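Computed from the coordinates by the stated procedures, all read-outs in this text should not be read as laboratory data. The model shown is predicted, which means the values in this text are computed figures rather than measured ones. Cβ atoms are built from the backbone, for glycine too; each structure is taken alone.
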Structure I
Amino acid sequence: MPATMITVSKDKVFALSNSKFSYVFRASPEGILEHLHYGGPLSDPLNVVSHHIRTQREVASTFQGGRYFNLSDTPQEYPSFGTSDYRFPAVHGRNADGNTVFSLTYKSYSIVKDKPRLKKLPSARGGDSETLIITLHDPLHKLEVDLLYTIYQDYGVLARSARFKNKGEQEIQIQHAFSSALDLPQADYEIMHMHGTWAREFNVERIDVPKSRFVVDSARGTSSAAHSPFIALMEKGTTEDHGRIYATTLVYSGNFAMSVERGEFEDVRVLAGINPFNFHWRLKPSKTFCTPEALHVFAPNGLRNMSHLWHDFIREKISPPQFKNIARPTYLNTWEAAYFDVNEDKVLTLADKALEIGVDMLVLDDGWFEGRRDDTSSLGDWRADKDRFASGIPALAAKIKAKGLKFGIWFEPEMVNPKSQLYQDHPDWILHVPGRTPSLGRNQLTLDLSRDEVIDYLFGQIDDILSCGDIDYVKWDMNRNMTEVGSAGQSRNRQREVSHRYMIGLYKLLKKLTKKYPHILFENCASGGNRFDLGMLSYMPQGWISDMCDPIGRLSIIGGASYIYPLDVMAAYIGPSPNHQNGRISSVQTRFLAGVFTAARGVSLSEAEIEAHKDEIIHFMKLAKDTADDMIGGRFNRLILNHNEVCWQYISADNSTVYVAYFHILSAPNLPFRRAYLTGLDPHCEYMLVEDGSRYRGDALMHNGMPMPYVSTGHVRENTRYMAKGDFSSHLFIFKKAAP
């Protein structure tokens, strides 16, 4: 590591620089942290020119009466409200005088080798990193705020968070506290974000930055399928390989907000952190409050560049390290095979079916616990149903393992059914408010994870199952957003802290379980992608990206998520056709290829469906196993995306194998000939196409392109590669790199 990536001048200019970016700000003479530069790496960052000009603004208020110093046009690192800046602030609170005016000015700084972990919250790991800690203070109300900036030697990611400390003798009420603020100069920007709903997650939308404030957020108690916790500010006209991008996400799984505000002088402010709506934190004297961590990426060369920066960082600094280079097992899940109608004999029969199709693992999904015949009962009672699993889950797991398979099991620990022993014993253990009948979601109520006794109960129930030693995988589901958010375990004046305290409790439970069982593969699921975020992926190396198993529906979901998440952290399986979400009929091949580049691949079909397509399923599960090592740590690229075609490329981590998946959605007559321009190849090497042995130079594949299969009902030439007739066709090319 170089001597330092953080430098400070005598006049308090602070610079964080590596080979990928520089981030520079200064403490002004008035003590305001003034942003100077975020972008490409600078050779002399301490002498960067400020583009902000102090000038007279008519009818503008000047900061503390200072001449020509108006905070409404000053780019700041952590702006507050009430002292001449009328844009939305990073922090807002109520002080002991009853007003909401805080003036946070520079006090001191320190530089820490490596990276401190956040208290009670997940955060990116350190290693070859340095952290700058800037302390701001309001001497009048004895509030201190530490701003933490971490830069890494090898990654284009800047990590930021804020730590509030009450140094006085009076309570301070924090009404909102964002993790980071980023003030950028005037430019012609677009916003990119991802929206959706159940089974339609990660839809990408691009809009011009309005002359107002644009917000994506969640008040659902989850990061949500409605708005992913991600936003990118892009140079207008940005493509996969062109354009400057400033992208932001959070290491957090609860209520969040991200906003983009174009001020009256055309500058742009990006805020990211806990949603201010319905949030309020009482900071007692001598107490500390930490915000979740925000992560920022500057990508100078388009969306592909941005994705690669995110993917590399998430693999190395977010995903649990013990699974970093471990290929994921193929699996058969019991859900579409049997739904709730599972018992020991049926599961053992399905295990035999799993062996027949050549997968590595059998996963017992919902329906195995006491009284669980449908979704109206039993959540919370995590004991095997004695009528259907008389020997218990540990004994069943041992039998599955004896057949040579791994064994996985499904839990939904955060929920409880009113019809359960747990609810009868502890009706006050749910999120609720006095005098209101709790709303139901999927016949469920939400357990109050802000309470230690609830966490201890859940740990004990899950530990009883996992401690047998034969569990290889846990699917952690969560199928309900929060309503009636209140806690019998918190005082009446702390009820607006409950949503965040819930997340702290959830992380405490996950940390305890994954620490005791570090080699169990946990998979995050929340009705699909309703809580697919870096907070959950800090504990679980993979997630169920969506309940949409139709391959065409899944293309846009995986494609959208790929802008930030590597496909290593995603799971996909061959589901039923006609599809249960939209009724679409598709081939086994297309159902498999839609998820071919995800790390975890499997099957969830009835025995009859497996038998009907057995040879194809065996073929594709063998392909999944043969390529399992390649689907960890490789490079994913989006090549073609339009209303009727998708083409993806994946290069293995060792660069020896190149995969290209092409999808044609609706057939039509007299279509144009299409080609895909591959990327990231060695221009001087040859690549052999496995299916026919033909060879192509790397430079030719990148600059002249690879012809895609032609879609036609008339196959008139023997030497032409055709797609399958009809709609929803697909093809997978596999190239092997030849020796130079």
Structure II
Amino acid sequence: MSKETIFTTQIGDHDIEIATGRLAQMAGGSVTLRERNSMVMATATMSKNAREGLDFFPLSVDFEEKMYAAGRIPGGFFRREGRASTDAILTARLTDRPLRPLFPNGMRNEVQVIIYALASDTISHLDIMAVNASSAALTISNIPWNGPIGAVRVGYIDGKLVANPSIPEMEASTLDLRMACTKDAITMVEAGAAEVNEALMVEALSFGHEAIQPFIAALAMMREQIGKEKSAPIMQAKDEELATAVANRIGDRIKNIVATEESRAGRNAAMDILREEIVESFVADDAAVNTKEVRGAISSILKKAIRDRILYEGIRPDGRDYTTIRDLSSDINITPQTHGSGLFQRGETQVLSLATLGMPREAQKIDGLYPVTSRRYMHHYNFPPFSTGETWFLRGPKRREIGHGALAETALRYVLPSEEEFPYTIRVVSEVLASNGSTSQASICASSLALMDCGVPIKAPIGGIAMGLISDGEKFAVLTDIQGLEDHLGDMDFKVAGSRDGITALQMDIKIDGLSKELMAQALEQARVARMEILDVMATAIAAPRPELSNNAPRMMAVRINPEKIGAVIGKGGSMIRSLEETFGVSIDIQEDGTVLVAGDDGAKTAAAATQIENLVKEAEAGQTYTGKVVRITDFGAFIEIIPGTDGLVHISQLSNERVRSVADEVQLGDQVMVMVTDVTPDGKVRLSRKAIIMGWTLEEAQADDQPKRGGGGGNRNRRGNDRNSGNRNRRR
């Protein structure tokens, strides 16, 4: 067995242990990373050859969420891990994004990074550990990579920035910032926040960059001491002579198209004509010419022409300057029957979001390694092929769609009412109907509209904007509201969402080595100005949540009962709760703390069901007056059901203000009788008086009159308990 080498460092106040040489020795690079009692293993492996004709870098990153890490057996029929969970996919995406830009441009070897969660103490965050372990594995591997990087989570707790706070500590944080950095620059940002202002966000980014430096230094030491020699990558072949010939044949025609065709359709049509003309001319000269390389050379010329025009003329492909937003529109109440709907359009990008409310039991159950077992708010994002005018198979949401849905969910989560204030499960679905850049931010805007249209009392509307960057190393341009072409040809995708008061979500991906804090600050300020403009347009459709829920949304009422009385509401084998749901057309959800939630489409029936539940668990109180039904007659008195399942005894002497010779002379089975409760004993016996009602007595007067007769006649009882002497029974229905 090879000797294990262990390195230790710190992130914030926590020790980090990185070990290599013991596990997975056949991989190109392999490490285990431990923080407290959590441990992940990351491996990085590169293929020796490249697939023929590959025109992209084939990097794959997978996070394997193993239930044994938390000492648990997976749920489901097969009792083994199935497809990746949403959290596992998001962790894989979080890891991929800062790693990808640091591989050699044009590299075509296949690289696979696989992370296993080996142990989880539910205290340390596995996502940050996954990024750091992957960076360590690549750093010491034979794979060419311009690292190392380090990742850190930054929280804002009790007015202080904290590096790598634990999962329990994060419950009190108003900021959840995850970032990755090289020694000199920031390479990736993902954040959720409770309306944090831009100044604090910039401070947190600077704090996080500083906090991760010891870890980056430790990886640099690992590479120096035990790192493998880097292999030469297989690079994309380029025919420079062909590229020069293509450029000479095109001349200034692409520049002219870029300068005159500001619409996407017009520019694409002109480029299609030019592209086919150039390809055909080369084929005519040489039938064996590589047409794929010809097209690639044309695309490179187009990219340079657009970037140069932005950088040196200040003009974007559609004619805008750096800070102008495309035309905006917003609307609500788009579809009938749904609980809430919002439509948002920015330029050619159009998103329809639809909100649905449900019972608490409809929350998503989560079977993962984090100490979260359910998700009350779900945001799903769909990107169909027609949104870009294309066709492809519908095979369920891809990783990108899951990531965009999670970003929108983060942006809106901080303004949702608490479960105590608004005990509904909330699902929002964003349908991308047309796409020309920044659909994730459009989905945030449309979803904010849908929630307000539904009547969900969100604290503030949320708007989102995507920023871009064009840089040649010396000159740079920060672009507000990037469209699809600018995203594809640019160097950064920087997304910011928030209210008028602050940021609720932030995501940054770059294609260059890193981004300075000064550029981040500029992008944040431009995004803030744009967000205000977007929120103004959204306010023209709806400025605040509707004061009442949508007519289509279910009405919900909360009834608080003694947890010991839950059985009375459920009934034997669930008979009572089923009967209530069928009778009133409602759904009933019972919490362990005794909260009973009743929801239905008909408000009157919902209220009636809630009243019935209250009656089922109501306790008899001395001095209270009830109208009850005679359920049993004896020689010494009559038993009156005053509350469903609870009855008491009216002694014969208390049936009237006159002498009663026979109980049957005064009342019959089924009669409705008004009585006063004169006594409730500790064991649940209830004593009633009809005479007190007739005489108009107070409780004290009724008790004084009834005193000599107490204890006789077999005794009054709460019929929720069986009693052999009285024959009273539990009459819960």
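Structures I, II were shown, and Cα extents along the principal axes in Å, for residues 181-412 alone at 69, 64, 38 was computed from II.
Suppose mean count of other Cβ atoms within 10 Å over residues 237-244 works out to 15.4; of I, II, which structure was it derived from? That value comes from structure I. Looking at mean projected area of the Cα convex hull in nm² over structures I, II, structure II comes out largest.
Taking distance in nm of label points 7 Å out along Cα→Cβ at positions 221 and 477 as the criterion, the largest value within structures I, II is that of II. One of I, II was used to compute mean count of other Cβ atoms within 10 Å over residues 13-20, and the result was 17.4. Which label is that? Only structure II yields this read-out. Source structure of the calculated read-out (helix-only ellipticity at 222 nm (-39500 (n - 2.57) for each DSSP H run of 4 or more, over all residues; to 500), -5000) within I, II: I. Of the structures labelled I, II, which one yields 5.8 when distance in nm of label points 7 Å out along Cα→Cβ at positions 85 and 589 is computed from its coordinates? Value 5.8 for distance in nm of label points 7 Å out along Cα→Cβ at positions 85 and 589 corresponds to I out of I, II. When FRET efficiency 1/(1 + (r/R0)^6) of positions 117 and 205 (r between Cβ atoms, R0 = 35 Å, to 0.05) is computed for each of I, II, the one that comes out at 0.55 is I.
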